[in-house]
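Multiple structures follow.
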Structure 1
């Protein structure tokens with residue numbers, strides 16, 4: 001059966017342009033079905049702009065040039081939640097919002113995962129309200145993969161779902177992050193670190209000190225405290241922290257990477273004077289750019305919900321949406337939620 005991913009077509013800053021473009025790339029390049037959720041009168045013109053035909057009765061999309069049907073369909077939603085709306089009020093009142101309709105499709109088994117570039121708070125609140133969390137998980141965690149000098153990315157969580165955390169929740173985050181690293185990134189025995197202000201056990205605040213004790217007893221490869229500089233070295237595969245700290249790290253890293261790429265581009269343009277030199281440097285520059293490009297990673301999975309939820313950056317382009325759909329499909333096909341629930345249950349029995 002074809003894996004289907006519901007996409008909140010009205011979530012991002014450029015909706016539905018990026019969402020439609022990403023859905024088309026996913027349908028053409030990946031073995032996946034896509035359900036675009038939002039107002040038909042906004043989505044259909046975008047499809048037509050790409051030379052596609054939409055049949056309202058079947059809700060199917062056809063490529064007339066290739067004379068074939070694409071694995072894309074549209075589900076109508078009359079409302080959507082904007083970035084500046086109060087989250088609690090909007091989620092409660094807008095029952096036909098695109099994010100709520102998409103979440104219902106996942107809950108009811110009509111889609112296997114959810115992708116949205118919408119208001120992060122609204123996506124998380126809707127996911128917990130409509131889809132629900134795994135019984136064994138106290139709080140879902142938002143995770144992000146950071147590029148490193150090693151062969152694999154570093155999973156950091158939480159990056160914004162929980163501004164304040166308990167030590168037991170950081171232990172759950174560590175288990176979920178280790179499963180993510182192992183099942184999706186292919187790291188056989190992920191090394192897990194706890195974000196702090198020093199490597200020594202005595203350093204940190206009450207949260208990190210208590211969490212450190214629990215992590216040392218957890219069934220994971222815990223290597224102790226790590227610092228911010230350790231994120232990119234490739235020496236640690238998973239890092240856990242509270243959502244406030246994680247979100248600051250995420251936003252700082254995004255700004256730093258953008259600045260580095262801008263500086264590299266400027267310096268290369270100023271110092272390379274020969275055409276041959278420019279041609280030699282271009283592949284290296286493009287390789288680095290690809291490794292640092294957030295759109296290559298797709299989005300941040302919300303770990304601990306009953307079904308797969310991937311939250312994208314609000315400014316996501318079509319490539320980022322496509323890769324978020326890819327991530328959602330990979331998570332579903334790897335049965336990540338089943339692994340998380342099993343391991344968290346085992347963690348509970350160890351703790352008791």
Structure 2
């Protein structure tokens with residue numbers, strides 16, 4: 001459903017100062033500075049976009065007070081325009097709300113408990129002992145297995161698989177194709193082959209967690225895999241068995257975390273980070289994209305290990321030099337010893 005609001009209503013919603021000739025002008029959406037039209041709001045959060053500001057046709061721009069003079073049109077003055085944009089994106093979210101109730105094609109076990117105002121979509125399967133809270137939206141094709149639970153106000157998109165004995169808190173969003181509670185990678189080697197170690201733990205997910213599409217979070221081998229409150233996880237992430245991720249951490253796409261890793265609070269992982277198992281990362285650890293994390297940290301730190309981008313010809317030469325490092329180090333030690341010996345001989349002659 002199309003949403004509209006006056007500039008004054010948006011200012012009140014954001015707690016912003018409105019500078020406009022007509023506060024009752026209606027707006028109906030968001031757009032960037034270059035694309036916005038007279039019915040849309042835009043924002044400026046980076047100085048690199050100042051060059052587009054003066055020519056923007058937006059109905060109003062969310063802007064810091066110090067940049068107010070750079071725009072002749074309507075302004076919503078706010079100390080943090082990016083946060084203002086985030087809040088308005090919620091206001092103008094076009095996703096239609098789903099009607100409460102159970103679709104006729106869904107299969108819901110008699111022992112399952114479904115909260116009030118909750119929607120269960122087409123072809124969902126809700127198995128025995130499942131508890132789903134109030135005001136949840138479960139999109140078509142999702143399966144929630146035995147004895148799992150969801151809190152209130154959860155949003156589960158299409159074709160999510162939630163295995164048995166998974167506990168999910170309130171206000172959790174899980175995107176399509178994600179699997180919660182699959183077996184951790186545990187096998188005992190024998191001469192006859194691998195013997196599976198059955199994963200008998202569960203998964204516990206806190207409140208206000210968002211998990212992207214096609215992500216896998218494994219159940220614990222013995223204890224639980226735990227994702228604490230406020231964690232945000234991107235698409236195509238793998239979190240192995242018995243990992244624990246602290247409050248407010250952020251994990252970008254294609255990150256892989258091996259088993260029994262313990263991540264502190266407010267940690268940030270760029271895309272493609274690989275984390276070794278059985279290590280602990282301190283609160284506020286930041287890993288740049290592509291970092292391979294092999295050991296624990298004891299205090300807040302920034303980690304990086306990937307080779308920066310360079311011309312491919314320079315990269316090839318650098319890789320040749322890299323393969324020669326051990327030989328070069330040996331030769332340097334030999335030269336140092338020879339030089340020390342020569343200096344000693346000169347001192348003895350004196």
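What follows draws every value from the coordinates through simple rules; no lab data is involved. Keep in mind the model is a prediction, meaning the values are calculated, not measured. Cβ atoms are built from the backbone, for glycine too; each structure is taken alone.
Starting from the value 21.1: which structure in 1, 2 was Kirkwood radius over Cα pairs in Å calculated from?
1
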With relative contact order in percent (Cα under 8 Å, 6 or more apart) computed for every candidate in 1, 2, 22 is reproduced by structure 1
Matching 4.2 (distance in nm of label points 7 Å out along Cα→Cβ at positions 61 and 245, computed) against labels 1, 2 points to structure 1
Out of 1, 2, which one gives -14000 for helix-only ellipticity at 222 nm (-39500 (n - 2.57) for each DSSP H run of 4 or more, over all residues; to 500) as computed from the coordinates?
-> 1
